[in-house]
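Each structure below appears as structure tokens.
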Structure I
Amino acid sequence: MKLKNIKPFWDDEYKHLKYHKEPYNYSPDIEIWREQGYNHDIKYFTGEMCPHNEKQPSWNKIFIEWVKNKHGLKDVGCCYYRMETGVILPNHSDAYTLYKKKFNCEIDDIYRILIFLEDWKSGHYLEFDGEPIVGWKAGDYAKWKGETKHFAANIGPEYRYTLQITGHK
């Protein structure tokens, strides 16, 4: 997957949001991961989130308009994501369970855009279909559709901050 870029316009307001953990909620993935040797607590399969229903940064609306205008998506939601040291989210596809139900759409109509809010740091990792992505710059982003498999991890000493944007055609 080739990354694209949006010129950074944001400050570090995302670092001061109200982040919290939510357990990973798709048990078939967890069963596979356990078989593969991932044995950490279920709540550590994900980072900390500040979802769309929490207070978002003052400049968040710029991202929403960008996604609507540049990518043609609607019902756009933003989730700020902080991955702590030691968090490994093994290969998986996003299920979008609540999103599909709320907006009455199919998984093949849903897109995810992952924006890196900071330059890459040692130990930060992303992978699509076995292809590693490292060395990104702030503003680099990946866009995928539906059930695209991906993998994320932070084995470095600093937080890994991203913005996950979800929308559909």
Structure II
Amino acid sequence: MKRILITGMSGTGKSTLISELSARGYNAVDLDTPAWSEWVEVNSVADPESPDSTVEPGRDWIWREDRVQDLLSREDSPVLFVSGCAKNMAKFYPQFDDVILLSAPPHLIVERLASRTTNNYGKRPDEVKRVLGLIQSIEPQLRKIAAHEIDTSRPLDQVVANLLSLIGIRS
């Protein structure tokens, strides 16, 4: 089974893309949900000036490692798409055949965060500031490990077609 990680900053379209892949019949899982991720207590304190800090003071949102490991160990479909971005995801990089980075212009990310209806993260000014900071600090690190980058400012059908083409699937 081919395992594909779709990652990127909040507002780049990870959940939208994974939902579309699922609707098209692909095995596609959004890891940025309570079934796959959880809040954990941490010793560091969120600092609005430091975008690498925790999501909230004393708490961070990370993948549930046992569940993600179980998911990645399955052999129940030709391809598995998972999406998400968490501090502990690097532990799983060796198990992915490809890492795809989603990106979008900052102004579009801000618009998407303001208008999203399935997730409240990014509605507060401090959260928007954090996401914009992460674009500068974390996105370049993700770019280094990604095999491909897709600009999600294009229509969803084009993004899906681009993704499938990059991993060798005809749409």
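Derivation of every value follows stated rules applied to the coordinates shown; laboratory data play no part. Because the structure is predicted, anything quoted here is derived from the model rather than measured. Cβ atoms are built from the backbone, for glycine too; each structure is taken alone.
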Winner on distance in nm of label points 7 Å out along Cα→Cβ at positions 12 and 116 once structures I, II are ranked, highest first = I
ask   = Looking at structures I, II, which one was helix-only ellipticity at 222 nm (-39500 (n - 2.57) for each DSSP H run of 4 or more, over all residues; to 500) calculated from, given that it came out as -10500?
value = II
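Taking FRET efficiency 1/(1 + (r/R0)^6) of positions 84 and 100 (r between Cβ atoms, R0 = 30 Å, to 0.05) as the criterion, which structure among I, II has the greatest value?
Working: I: 0.55; II: 1.00.
Result for FRET efficiency 1/(1 + (r/R0)^6) of positions 84 and 100 (r between Cβ atoms, R0 = 30 Å, to 0.05) over I, II: largest is II.
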